[in-house]
Every structure is written in structure tokens, then in C-alpha cells.
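There are structures below to look over.
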Structure P
Amino acid sequence: MASHATTEHTLAPGEIAKPNTGWIWKTFFVLVGITAVEFVFVFLMHPSTLRNSIFIVLTILKAFFIVGEFMHLKHETKGLIWTILIPMSLLVWLLVALVTEGSFIGEVLQNMFK
């Protein structure tokens, strides 16, 4: 039989393992960077659909990064990731469709009673 070499450092009794905080700081700086870009777009652009779209896309990107890092979704199998992403994208599509149709129906009703 082949012997397996372990690369893990075994701790002596009573020894506390050194915390692995590198990934937390990386995540922190990525989220700070995305938030800074959001602030730049919000405060430097005039209110428009483009500004709102950019802000929404950056917010969704930040949400996916948070879910991937802190809920450990990026370490899961691809099947589980797709079972979460596909219904979520369909839900976003439904929300956009309902808002679009709702505003259209509101305009039709408003013009009908003039």
C-alpha cells in the first residue's frame, strides 16, 4: 500500500492554531472596492436609467460575492450552484417583467380616463 504524506501541521497539546484571516481581508477589500465604485456612480452621475442599471448590477455582483464567500457556495458542486442561480435569475426576470407590465397597464388606465 502507498503511504500518504500529510502536509498538515500537527499541533502540540494545548497549542492554538494560527487563524487564517487572509481570505477575510481579501473579501473585505473586494467588497470595499465594489462599494466605492457604487458610490462613484451614484454621486457623480446624473439620475438616469443607466446609473440605476449600473448600480443594480454592481449590487447583484456584490451579493453573489458575499453568497459565494460567506455561505461557501463557490466551494460547492456545480449542480448545487445552478439549482440556486437559475431560479434566482428567473425570479429577477419575473420582477423586471412585472414592473414593466405594471407601468404599461398604469399608463393605459391613465390615458383611458382622460
Structure Q
Amino acid sequence: MQRIALHTKLKPGKEAEYEQVHAVIPVDLDAALRAAGVQSWRIWRDGQDLFHVVEVEDYQAMRHALRDHPANVAWQATMSELLAVEDDYSGTDTGLTQVWELPGSGGA
């Protein structure tokens, strides 16, 4: 399982609309994400900055599977109206580079 961190940015003034759109994810998109190996996808917002943590079997395979999937194409069209830089799923990004992690406790 991979844990991938991502950073995206909203267009100015799109914060409320972004949160409204994410209040309910389309059923077909949910199914497509899960079929592509996504276990969880969390998003935090600080102003216009969005921070994502994706837990997925294989991030590159997920992006390849979703690139032309009708549910994702429709979703990305909606996101392109809200994000400062749209994601067309054509790149080979690997997310943010992890710098440090506090290891779990060794047991007590």
C-alpha cells in the first residue's frame, strides 16, 4: 500500500464551492476510485491550499486507470473550474517527497 501526499491550489474565491462540490462525491466516481485501488483519500484546506493524503495500492496504476474513465473525466472538468492548475492525469507525478515521519512507538 502506498501513502501519497499531494498539494493543489484553488482559484481565488472558489473555497466554498470546492467544499460544496465535495460534500457528496458522485457514486460512479467513488466506484472508479475504489476499483483503481484507492483505499482512502483525505483532503485538508488552508485558504486556497489543498493538502491530500491518498492511500492506494499503486498510485501510478490508479492515475492510468482513471485518466480516461468517464466518471473521472467529468469530475476533472468540474475541478478545472475550481483549481488554479487542473490535473489532466497525463503526467507521471509521484506526489510530495516525504521528509520526515515520527515512527510509531516501539511498544510499552
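Say we calculate percent of Cα pairs over 20 Å apart for every structure; which of P, Q gives the highest result?
On the way: P: 68; Q: 43.
That would be structure P.
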(request) For structures P, Q, calculate Rg/Rh (Cα atoms, Kirkwood Rh), for residues 21-68 alone and state which one comes out highest. (result) P
(request) Match the computed value 0.95 of FRET efficiency 1/(1 + (r/R0)^6) of positions 13 and 85 (r between Cβ atoms, R0 = 25 Å, to 0.05) to one of the structures P, Q, and report its label. (result) Q
(request) Kindly point out which one of P, Q the value 2.7 was derived from, the read-out being distance in nm of label points 7 Å out along Cα→Cβ at positions 29 and 45. (result) P
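Quick one: helix-only ellipticity at 222 nm (-39500 (n - 2.57) for each DSSP H run of 4 or more, over all residues; to 500) came out at -9500 when computed from one of P, Q, so which one is it?
Numbers: P: -25000; Q: -9500.
This figure was derived from Q.
Any read-out appearing in this document is the output of simple, stated calculations on the displayed coordinates, not a laboratory observation. Note that the coordinates shown come from a computational prediction; the quantities given were computed from them, not determined experimentally. Cβ atoms are built from the backbone, for glycine too; each structure is taken alone.
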